[in-house]
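Please go over the structures that come below.
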Structure P
Amino acid sequence: MSIALEGLPFILAGIALAAAGYFVPRPYGPALAASGLLFACFCAYFFRNPERVTPDDPKLLFSPGDGRVLSVKKENPEGGDTIRIFLSIFDVHIQRAPCAGTVEDIRLLPGSFVAAMKDEAKLNARNIVKLQTPRGAVEVEQITGLIARRIRCWVKKGDPLQAGERYGLIQFGSQAALHLPPNAKARVQPGDRVAGGLTPVAEWKD
């Protein structure tokens, strides 16, 4: 299992803190070293970037991230359902394309920093990637939280993406959302656990 490059500065900082602890007299030195090692281990775990094989089924749309489904409801009168997923600090925070498509637009919107499990979090600072597919447009959101305030988006307009392909990262607890077009229907419900690029969360109607 690899680690996202964005995590390396945090891991190295923890290792440096642990190393510094060996030069600090007792009783503070061992505590400092242990704290540094624990921090480095946690960051290595948090920024893990597992390899995954997304099922080859063009009729399905897969979860854009790991976590627990918060809500499945129609938020846009002209669109389909929106699936919102809460990512705790223990979930993988890599975001993946729900289906194959081409990046048509990317919008980074300002907003608040409400706790990601709350309904108001949909107005938090967020990044929206619009994918154009043969069956219609699909939008995926990376949403900040109370602690998670850094969004990394690794794609640009015009980039082709395959289903399950990594496209970004949110640092620490956050939310991901998938906005479906009218010709797709959700296959999950609130409370379901999902895995990015593996769990089918919706399917095309046609």
Structure Q
Amino acid sequence: MNTSTRKKGDENECLDVMVGKKIRALRMARGLSLKDVAERSGLSMGFLSQAERGLSSPSLRSLGQLSEVFSVSIANFFPERESSSDANGPVLRESQRPSLVFWGTGITKEILTPPQPCENAELVTYLMCIEPQGSSGDETFTHEGLEAGFILEGSLEIQIDEDTFMLEQGDGFRFSSRVPHRFRNITKTPTRIMWVNYRQIKESPST
């Protein structure tokens, strides 16, 4: 293994541990057991246990399922923003953008706008980069909210309910997140998308 490969592996492991700690903290704060979360998310207890310990890398789909259980956005699983005078304000500096690599699926998401809730709602804009053959998974998934996006570069195949669309640079989309959906990059070049998620904030569930 060369130095660059080892470094990338170490970074992925650190991200997995960080995400795992956030999953556990959200679960404990709501007084939920692993069994509770497994039943509500459809994920196995074994996977959840490994994810909390940083031994398994959650996919975008599984974090979406967990965000529904905890009533938070996927942005809550990202690294914390650097501390600054405007860390909780209406502006997000380029140098402060949190990002998360879903290295098992070829997807990287970078937060472009402040993720803090505003007036009982969350509106978060991401820069999503999808490597060739990268995808959200083989199965469609659903969650609360609305989403929209714009293809900045490359191509995207997106399935919304029973319809499949091939989008190219300059194309846009919008759909209800409650409709089964999935997406993938079936080309040989990376795809870059500005992706927006909106959802109403609900009361956090507990036992």
request  = Kindly point out which one of P, Q the value 0.55 was derived from, the read-out being FRET efficiency 1/(1 + (r/R0)^6) of positions 43 and 107 (r between Cβ atoms, R0 = 30 Å, to 0.05).
outcome  = P
note = Working back from 25 (relative contact order in percent (Cα under 8 Å, 6 or more apart), computed), options P, Q, answer is structure P
remark   = Value 1.12 of Cα Rg over 2.2 N^0.38 Å was derived from the coordinates of, among P, Q, structure P
ask   = With Kirkwood radius over Cα pairs in Å, for residues 19-98 alone computed per structure, which member of P, Q shows the largest figure?
value = P
inquiry  = Quick check: -0.90, -1.17, -1.25, -1.43 is what I get for log10 I(q)/I(0) by the Debye sum over Cα atoms at q = 0.19, 0.22, 0.23, 0.26 Å⁻¹, for residues 75-154 alone, calculated from one of P, Q. Which structure matches?
reply    = P
inquiry  = When helix-only ellipticity at 222 nm (-39500 (n - 2.57) for each DSSP H run of 4 or more, over all residues; to 500) is computed for each of P, Q, which one produces -5500?
reply    = P
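Each reported figure results from applying straightforward, stated rules to the coordinates on display, with no laboratory input. This one's a predicted model, so the numbers in the text were calculated from it and none came from an experiment. Cβ atoms are built from the backbone, for glycine too; each structure is taken alone.
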